[in-house]
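Some structures to go through are shown next.
Please treat every number below as a calculation from the coordinates, not as lab data. Everything numeric here is computed off the predicted structure, so don't read it as measured data. Cβ atoms are built from the backbone, for glycine too; each structure is taken alone.
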Structure P
Amino acid sequence: MAKRSLNRGIYGGVRVLQRASSNARMLPTFLIVGAKRAGTSSLYRYLTTHPEVRPCVSGKGTHYFDVSYWRGWRWYRSSFPLAARGGITGEASPYYMFHPLAPSRIAAALPDARLIVVLRDPVERAWSHYHNERRLQAEPLSFEDAIRSEPERLAGQAEQMAADPGFQGFAWRHWSYLARGRYAEQLERLYELFPPSQVLVVQSELLRADPNRALEEVWRFLGLAPFTVRDRFAIKPNHSHEIMAAATRARLNAYFAEPNRRLCSLPGVGFRWSDAAPSVPDLPPAKE
């Protein structure tokens, strides 16, 4: 306990010093805004291997525009390197794209920021998300019960978050297995606030299979010289050896078929996942 208290005190002292120099620190050039369990951590690690990219002082991301907005602008700026170091910096907070208030907050504070979105097959993303919540002991239900209960669990949460910025919306953040995979509505919201030229969509599966091929477009998007990464960083696993039931997978493929087709019609999305599955009525309807 004494060691933990000492470390906390040291960290607090460092943050005070960082805030004092906040005006001398870089603003982020890029934000990796989502999606959860799609490879945002891996992408951020790849980006920070580039000699011109300076990592966020506080780690992968700050979560400022979603759950830490109350900390204020000086706190946010203190999370980045000193401008005298040169290069560019950025962060990865995968809740930004899905949070009801984060995109508009980003647009107001960083209108020129470049946003990177990593998208994974929504069925696999939901499965990974669920098992992560189970690992964190935040999910008491079976997967099938959780996805059937999702509409009831999430009902009114976004509206309450919009009305009361201090409301955290536990269910919205942790139990949104289906909603987070309806990528089209989230991208459309970003495109209302930013031109498509400021948003890059990266396919998670390509990042996993061939990182350097996926990164070629990222370097161009950020105006950086080409760079070859040597190490490979694995996309986060499901934390479970459990196999999704075939019937459940078929129902989820059917559920996401129309949202995926809508996604593929949006600018910057040059890939698709299989959507050949029969319609099964025991999941909540996808939002249009």
Structure Q
Amino acid sequence: MQTVGRVIQEQKNYYLVDIAEENPVRAVLKGIAKNKQKRIAVGDFAQVETFDGIADNAIIRGICERKNFLTKPLIANIDNIFFINCLTNPTLDLSYIDKFLFCASVKNIHTTLIFNKTDILSEEELDKLKILAKIYTKIGYKVLLTSKNDEKSIAEISAAAQDKVSVFAGQSGVGKSSLMQILLPDKYFAVQELSRALLRGKNTTSHTSLLQLSNGGFVADTPGFSVFEMPRILPQLVASHWSDFAEVLQKKPCRFSNCRHKNEPDCSVKSAVESQEISESRYKNYLSIFNEMSENCERKT
């Protein structure tokens, strides 16, 4: 019998595939499919053939088209990334946030922005965080202010993960593992030391796997994931991944259709920055990524 299931774990010689039965089946690649198939990712939807009378055994005949995927960690068909940050311990870095959101947009992965450890903040710091959170709420991101001791905020994370495949990401020390531990109390997650290595994540597991939540969702067991590798796109496409720019340009386009929003006259984006409709930090971070993509293009020519 042939069916479609989700790959939830990779082992040395087989894959565990969830086919909506009581237990996942062990599946292997054989024959032509093995020769043609690129490396299978956790999260892939696999066409599997099961056999009556042969318990816990199946053959993978093919992999369905992915809607998105990451390479580090290798995982496909992600519904949501919980991107976790803190105002302090470690200190909030807005350029890191905007770079991550840009990468997620290029990868076509929905992102929920979490500001964690609110329980250690003073009232003044909490007010500052709420102002920063509004920047991202205004441009369409779901933003949660959380603490591992706050049952309401934990319930919000759980609800956002329901029936979805989710990944937790963020710098070391922001509380990814602690939050995952609450959602999955039967699983142990090692807590990592703080790190400022923003462009790489350290995996604490040798194999990525999907762990099932009680509400039907899955969480990827990759608590060390920090950030994507920077994508390489044309510089003129960077602005399309800034949703606050799109909103402004829909109301009033720039004078030039190919405006880069840098030095051109009658630029609606720059005007919106001056009027504080677009935050100055977001604009500066756009320029930084635009320049990086421009330099990449120049190196290729």
Structure R
Amino acid sequence: MPYLGAHQSVSKGLHLAFDRIAHVGGEALQISTRNQRQWNPKPLQPDEVNQFKAAREKNDNMIVASHASYLVNLASGKDDLRFKSINNFITELKRCQELAIPYGVIHPGSHGGDGVEAGIERFIKTLDEVIDRAESSVMVLVETTAGQGTSLGSRFEELAYIRNNSRFPDRIGICLDTCHIFASGYDIRNEETYMQTMNEFDQIIGLQYLYLFHLNDSKKDLSSRVDRHEHIGKGCIGLEGFRNLLNDQRFVDHPMTLETPKGEDLQEDIENLATLRALIQKKG
């Protein structure tokens, strides 16, 4: 069965994310290594790194990913914003390397009105610069998007073009967000349309490049191009869509993390994970 988990807060210490994911019974963890709304966060301190690695050793089977800052836009046509984005993501990948986090998730960004082609070309060029300068072994996972506004990455063809035209294709994988692909027009609600979507992904990008899933239901309907996450089974995708994914043997060893709303007691994560696990068909 896949490794199910959730994005967790690192409030009061990076290492405490492991306590939170253990509390909800997760097997995969996504964090933000620094405040998502700061361009120049403080460097990692030795005690932070040591505490994180010690907690990781106690959870040695946990698959961990980090999500880059939402400020980062490597596709921007504004030189100042692109420059700050490059430096921010370089330091993010270096933090991941220092913490031994294997995956760094990033949105392809926005073309800002210059058009998809121009935006993607800028994204490829700047991402290549980041990978080259970061000198990190971390796998960059480009996330599927809902296609809201002028954002890039809502079509599989765009993501394939990014990998195929990068100087570092072996360092780039894909993170698939269920809410995002649904909002962008890929239907996964029944077995037939689910298989069509995944077969299309395989033909255009290749399933071997899909490393991580974000499991989110959608508040908005198919092709809405609006990114609004909902609890599992409470949105427009519904339980059957997640049943299709969770029982797909091609993804039996993949990490899948929730990004659904929650309070400090994390009860929503506990309930969402229980809902997901109930959808997995037992064998034998």
When percent of Cα pairs over 22 Å apart, for residues 107-242 alone is calculated, the result is 37; to which of the structures P, Q, R does this value belong?
R
Structures P, Q, R compared on relative contact order in percent (Cα under 8 Å, 6 or more apart): the greatest is P
As an exercise: distance in nm of label points 7 Å out along Cα→Cβ at positions 75 and 259, calculated from one structure in P, Q, R, equals 1.4. Which structure is it?
R
Could you tell me which structure in P, Q, R was used to calculate Rg/Rh (Cα atoms, Kirkwood Rh) as 0.97?
P
